[in-house]
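These notes open a run of structures that come right after.
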Structure 1
Amino acid sequence: MQHPGTVRRVTSPRLRDLSGLGAYTPGRRPAPGQQVCRLASNEMPFPLHPHIIQAVTEAVTEANRYPDPAAGRLVAALADRHGVEPSQVAVGCGSVQLVQELVQVTCDAGDEVLYGWRSFEAYPTLTTVAGAVSVQVPLRDHRLDLPAMAAAVTDRTRLVLLCSPNNPTGPVLTAIEVEAFLAAVPPTVLVALDEAYVEFVDDPAAVDGMRLLAAHPNLLVLRTFSKAYGLAGLRVGFALTSTPEVAARLRQVHLPFAVSLAAQAAALASLEVEVELLAQVAAVVAEREPLRQALLGQGFVVPPAQGNFVWVAAGLDAVPLGQVLDENGVLTRIFPGDGVRITVATATDSARVLAATGAFAATRS
């Protein structure tokens, strides 16, 4: 109890200096009742499959109980699906949580995490929060520059993040160049191949992490149910490795119960209807190149796209272009001074995109 006449000293809790830390910026959500094309977050445009809805509905009847923290059934199903042992699989609340855990299990304060830039926005934030140091290697022609990345590896490098197809710019890495990169990198450096969009890839030369996994103990493959499987709101990602110790370390730092009952049930159910879900993926892929070609025809710079999005390298026009799209009911992801990422969805969505970009291009001609 404070005595009368005493002055209470007001202090604040001692916190880390995070003034230089940029928070992840998600794509804008529509206002309630607003009818827009939601092309900001690389989500699938289709509603949940009825089989998945049924599985989630049944799962939530037991939501008064904790989920299996090891996600045993899901881990076993993923191991069977990808031809590995359960000990080679780790799951997380989206692949982004697994990236966070990879930094935690590889880096002490001051160790380096190497990645191309621009790439997935969460990489620098997760690196900084862990006390590690980001080493960003500039892209070349909107692609990861693997020779430059290999040259940037030092004795402090603990983790390399390769995003293929690269988000947000779109190009994919080839199997040949990834194999050359792995040969150039010390085997003590963990290389994580982030393949969040792998199901959308149709380039036969593109890397497939699973084909390289067995030959490279320092390679880890990241995948997710958020994109092709349409479970963005349920958050399930997974890691595959040929080195069980790596997966064990991920489980060691994993936040208990991070993958909910509903998420585990949805992921299992989606594997059971995978053929139908991949048919939806094919529909998106069929829409991708026509949209890109139309944007090229309007005078925009749009690199080859292998995800469910295209990148308009608009530079200083990124913000005004994004604003015009927004004013025309098309929500996109704007990267000021750099570009605009547009999710590929339906033909109707593409038509609205092209009407807005065409109007913008006309003002610049």
Structure 2
Amino acid sequence: MKILIFKSRRTLDAPPPDEYSQEFDTVYADRVIGNLTNDASFCTACGPDCIGCRAPYGRRFGDRIAGVIAFPAVLPYVLERPAERVPENIPRHDVLIAIHIHEQILIECLKRCREWGTRGVIMPLEETGWVSGSARAEAQKICEAQGVEIAFPKPFCSLNPPEGSLLGEFRKTFHIGYPDVELRVEDNRIAEANVQVSAPCGATYYIARWLKGKSLDDDLKYEVVAKRLHSYPCTAGMDWDEELDDTVLHVSGKAHYRILAPLGLDQASDEPDAVLSPLGKTVPRPVPVAENVRNIEDAKTAILARLAKGEAVPLKAFRRMGKIVPAALNTALLTLRREGKIVLRGGEVRQTH
């Protein structure tokens, strides 16, 4: 399988953007290319603590990249003759990845993509306004008419096509898209964290590197996954997105929280109870009062059910219970103790008789 990458590129002689022009992101495409080619200099997140975490995987796909075609990073909002900007001699490929180029040029390219052997198109949306809704609708229509698969993952690390599809094969072949990390636990610690599929920017390798060796009692969700994603740093946008009803950055965070799901921890929940501020600090997300009350009652029921056999249960066992918000669990424990229904002693919980 061969891929072709469309990106934007800044040039020294390019005019600065004005009210009649727009500027296109160039950093994200370079990250994706650096990850695909396993460029040794592309990731410097660990600084002097670098252990070359990507090297053991041997994933270098430079020979699978049919070409990288760069378009100007500053162009007018409206192009008079966009078809004239479609390059000649486009190399044949299977999947086209178009990363933030002018949407008029993109549409013209899609009209001709079958000439180049294109079978699938990926248009990642790391920012809310990278491709307009009308352009996406037109791109979808053009590709469907030509029998070409197309996806608009927002962000790219949310790409999780169905089994048997061409883009599903792309995700497995190039190991990029919705993150998938195989975790092996020994003695309550993560002994191995092997990346099966990474975020296209490569952040998942960085996160996995710092998960290894951590205790299951640690705050893996916020102190490892969230903080490492932000310090990589994740380049997804922080603007509110009406389609997602969230920010693109938080969607990326949720995708990486799911790495923890096989551990059966409540911290692997799809809906985080905290968010990253623009400064990278984890802060609580407000919870409606009615939901708080319901969460506490659910936690009380779950605690009493666990204690029904009359045996003492370690407090940390309750903290690992899925589907229970930590704050609700703590409140439920304190409430049950005040009601005289449980006893807390020596790190264990026992039901009173």
Among 1, 2, structure where distance in nm of label points 7 Å out along Cα→Cβ at positions 217 and 241 as derived comes to 1.2: 1
Who wins on distance in nm of label points 7 Å out along Cα→Cβ at positions 153 and 185 among 1, 2, i.e. which is largest? 2
Compare volume of the Cα convex hull per residue in Å³ across structures 1, 2 and report the one with the greatest value. 1
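If distance in nm of label points 7 Å out along Cα→Cβ at positions 177 and 201 is calculated from each of 1, 2, which structure is the one that comes out at 2.0?
2
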With Rg and Dmax of the Cα atoms in Å, for residues 65-232 alone coming out at 15.5, 50, pick the structure among 1, 2 it was computed from. 1
Identity of the structure behind 0.05 (criterion: FRET efficiency 1/(1 + (r/R0)^6) of positions 9 and 225 (r between Cβ atoms, R0 = 30 Å, to 0.05), calculated), options 1, 2: 1
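Compute distance in nm of label points 7 Å out along Cα→Cβ at positions 113 and 321 for each of 1, 2 and report the one that scores greatest.
Largest one: structure 2.
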Using relative contact order in percent (Cα under 8 Å, 6 or more apart), single out the structure from 1, 2 with the greatest value. 1
Re helix-only ellipticity at 222 nm (-39500 (n - 2.57) for each DSSP H run of 4 or more, over all residues; to 500): value -9000 computed from one entry in 1, 2; matching entry is structure 2
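Since every read-out is calculated from the coordinates, none of them should be taken as a lab result. Treat the numbers as computed from the prediction; the structure is a model and nothing was measured. Cβ atoms are built from the backbone, for glycine too; each structure is taken alone.
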